[in-house]
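Participant: Quick heads-up: structures coming right below.
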Structure I
Amino acid sequence: MRTAYQYKLRPTKQQVTEIDRWLSMLCAQYNYLLADRFNWHEQNRCAINACPLICHLPELRVHPDYFYQKKTLPQLEKTPPWYREIYSQVLQDVVKRVKVTFDRFLKGDSNGKRSGRPRFKSRSRDRTFTYPQMKDACLQGKLVNLPMLGKVKIILHRQIPDGFKIKTASVTKKADGYYITVSLESQTVPEIKPDFHPDAITGIDLGLKEFLTTAEGETVAIPQHYRQAQKRLKVIQKRVSRRKKGSNRRQKAVKQLGCQHQKVDAQRKDFHFKTANYLLSKYDVVAHEDLNIKGLARTRLAKSVLDAGWSNFLLILANKAVNAGKVSDTSKCP
């Protein structure tokens, strides 16, 4: 069973500077590897018998696939020597991210659905790097040991459950500071109850007037966090638009706007978790309809649909049901 916990970091000024340098260099490396794949794809995407009569034949070169780009990393650490300061596995994870992004663009995911053309990332958008492997003893009291960064203070607001091991760790820069997301794995599999009591089975109907209505007629009010924060967001957004681009005052206003959006997201997520816990404390089986949320998000109800966050709520409900040995599914909807 896999789960993930997120904690806030309290790095020192020196560690903050180092994390920002890592993010800047990793962003440049991501864009370089993606551009290399685009160049090869544009020059070699058609067969030799399908080319026009008059065309430029590019110089033959090796396909920059995952393994080829991974082999170039040792040379990268020699040519620009500052890349030696980044942990090697973090650099390898950037190559994997480029591979996954480009494969979804060309071949599609496991369901065959292709994504759009990958975009180059700016420094303000690329805010996460990942350690693919972490040692079991990386947590030492109120400190987490991150390779090449040292021991960073962590706010451990909840302990790691017994039987779980830390597999990966991702450091993310947000508007109000730095966070670490640890992926936990346990060999135990929660057992689903063989039979359910009829009174412990219900169905829910998601809506915009009420967040949800159960089969028994019980309703949960919709909080509309974004709509309540719109007035404050409008004031801060106007402040950002009036600042001169590139100035320190504009950066402060952008950070303030990001903190306000993050607050709305945290309020919505807290509501989703509490609602999911409430449902699973009363019922063993929760059935819901199969909604076309992406389709509804393109209509006139887009703001209300996105503010409700149905997709995130159903994902949280499903994960918590699995961990509790209960069921949340669309196939059991009455």
Structure II
Amino acid sequence: MKPFIENKNILVLGGAGFIGSHLCEELVKLGDNVVCVDNFISSDVENIRSILEYPNFEFIRHDITKDTEFGDSPGLKKFKVDVQGFQEIYNLACPTAPKDYAKFPVETAVANSVGVVNSLEWAKKYKARYLLTSSSAVYGKPPEDGTPVKEDYYGLLDFLGPRAGYNEGKRFAETLVMTYQDVYQLNTSIARIFSTYGPRMLQHSGRQIPDFIRNAVDDKEIAIAGDEKSVLSFCYVKDIVEGLIDLMASEISAPINLGSEQVLTLAEVAEKIIAITNSSSTISYTHKYAYTMQPATPDISKAKEELNWFPLISIDDGLREATEFYRATAFLHKPTINTMEK
């Protein structure tokens, strides 16, 4: 019989990243004890600065590809981790932005293999419920007719290409989770996350929306990586976080899609941003990243039926939030200019 624990101890791996920081923030507000682990390879301490002073939040700088003993950490004594362990583990630890595939290929592959094994071993040790954030990339090449993909769809995937450390890495990570679930009866879930946007998207990382916003605010040309027909579905980050929390609270063990069913051309998204920012920017088209492909769009019937989850925040409202965040923090990413007269 497990001892009664008033406040859960929740471990969030990759918690200083884009989605991870929003998840940590929401979990802290819900009142549980949150331990955020990150090595800042593709994240930023600014993402979690607003919650660093909360008594039920603790940050540990650590690379999950290396083992550690959380019970020995002085900062976690207040949560009695050495006695009570963790009740939930969210694993979001992996570089994800398009340019990071080329920048951190080995780190990405190792995070999706060794890092996942370590995190599953921690779940086994603490008898914690475990949630892996996977990706729509596991579906490989989407249907040519653009049909939204269900969780049982299998697409062709280049497992030797420059992006394989992420795409095939996420497939292998899912294999590890299901293997540990079967062999050790671990209580696990897998969230397949589709294109997500919102405040705290990493700048200069190859993500289209922050690039669009930055250029629109500066009245620069918006270069779309693709052509007039390039489409994506975009889900606001707070909706995704709600889905992750709902999934963790469920008994669902098979993979489940989290994303938006609304499909927009990238030009439509750029035009919305130009309107929101009252920008004079024009739109052009450029070559796609050599290692990317047209991503699939999600069928979220399972999430609707089994989780009662679906996105609530409109693309217009979400883009306004993302734009206001960029405007408020852009100075953090710009060089200081000496305006003194000579």
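Participant: Upon calculation of distance in nm of label points 7 Å out along Cα→Cβ at positions 148 and 284 from the atomic coordinates, which of the structures I, II produces 5.1?
Facilitator: The value was obtained from structure I.
Participant: Computing mean count of other Cβ atoms within 10 Å over residues 140-147 for each of I, II, which one ends up highest? It would help to have the intermediate numbers written out before the result.
Facilitator: On the way: I: 15.1; II: 12.4.
Largest one: structure I.
Participant: Here is a follow-up. Thinking of I, II, which structure, once Rg and Dmax of the Cα atoms in Å is computed, gives back 20.2, 75?
Facilitator: Of the structures listed, the value fits II.
Participant: If you don't mind, another one. For the read-out distance in nm of label points 7 Å out along Cα→Cβ at positions 76 and 92, a value of 1.3 was computed from one structure; give its label from I, II.
Facilitator: Clearly, the read-out refers to I.
Participant: Using FRET efficiency 1/(1 + (r/R0)^6) of positions 132 and 300 (r between Cβ atoms, R0 = 35 Å, to 0.05) for the comparison, can you identify which of I, II gives the largest number?
Facilitator: Working: I: 0.20; II: 1.00.
Answer by largest value of FRET efficiency 1/(1 + (r/R0)^6) of positions 132 and 300 (r between Cβ atoms, R0 = 35 Å, to 0.05): II.
Participant: Out of I, II, which structure matches -14000 when helix-only ellipticity at 222 nm (-39500 (n - 2.57) for each DSSP H run of 4 or more, over all residues; to 500) is calculated?
Facilitator: Working: I: -14000; II: -10000.
It traces back to I.
The numbers here are math on the coordinates, done by the rules we state, and not lab data. Just so it is clear, the structure is predicted and the values come from calculations on it, not from any experiment. Cβ atoms are built from the backbone, for glycine too; each structure is taken alone.
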